[in-house]
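Every read-out reported here was derived from the displayed coordinates using simple, explicitly stated rules and does not represent laboratory data. These numbers were taken from a predicted model, which means no experiment stands behind them. Cβ atoms are built from the backbone, for glycine too; each structure is taken alone.
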Structure I
Amino acid sequence: MTAIQNSEELKNSVESALAEIRPFLNSDGGDIKLISIDDDKHVTVKLEGACTHCSVNQMTLKAGVETTIKKWAPQIETVVNISA
């Protein structure tokens with residue numbers, strides 16, 4: 001996997017990362033959805049279901065989601081969750 005990817009390849013890499021972590025979120029009654037990728041380095045996601053009210057969702061976002069996304073797409077710098 002190259003560090004430089006076109007936008008479609010980058011989106012596919014991020015979706016693959018989310019697919020990898022989704023079973024863990026689903027097992028706790030949650031889910032995650034890709035909202036946007038800005039400037040090919042900033043990802044916005046939405047935690048859904050039980051994840052929206054979970055007290056450790058920021059830890060899940062940083063330790064699980066962001067780490068997994070960066071494994072699949074190393075050029076990603078930030079991952080943020082939108083609420084609502």
Structure II
Amino acid sequence: MPLNIRSDEVNRLADKLAAVARVSKTEAVRLALVNELERREQSLSEFLARIKPIQDRIARYPETGLKTDKAFFDSLYDET
């Protein structure tokens with residue numbers, strides 16, 4: 001299915017990237033999309049790597065078997 005870009009700004013940016021990269025406008029759009037997808041995947045991978053130590057530390061806590069429902073939390077604040 002063809003891509004129909006109706007934004008003047010997006011067309012201008014595609015033209016600019018095409019000129020700088022010395023490729024067609026179609027290739028410039030493809031490059032931009034590929035690069036953005038890779039950037040987002042890398043960002044997610046980096047985020048998951050940063051939180052892994054936290055997840056591991058939490059996983060080391062033993063299971064208590066306690067049910068954490070509304071009644072449990074209400075009992076923590078019971079003032080009677």
- prompt: A value of 20, 11, 7 was derived for semi-axes √(5λ) of the Cα gyration tensor in Å, for residues 18-57 alone; which structure in I, II was it taken from?
  reply: I
- line: One of I, II was used to calculate Rg/Rh (Cα atoms, Kirkwood Rh), yielding 0.96; that structure is I
message: Out of I, II, which has the highest value for FRET efficiency 1/(1 + (r/R0)^6) of positions 50 and 66 (r between Cβ atoms, R0 = 35 Å, to 0.05)?
response: I
field: Structure responsible for -24000, with helix-only ellipticity at 222 nm (-39500 (n - 2.57) for each DSSP H run of 4 or more, over all residues; to 500) calculated and labels I, II on offer
entry: II
message: Ranked on distance in nm of label points 7 Å out along Cα→Cβ at positions 10 and 42, which label among I, II comes first with the largest value?
response: II
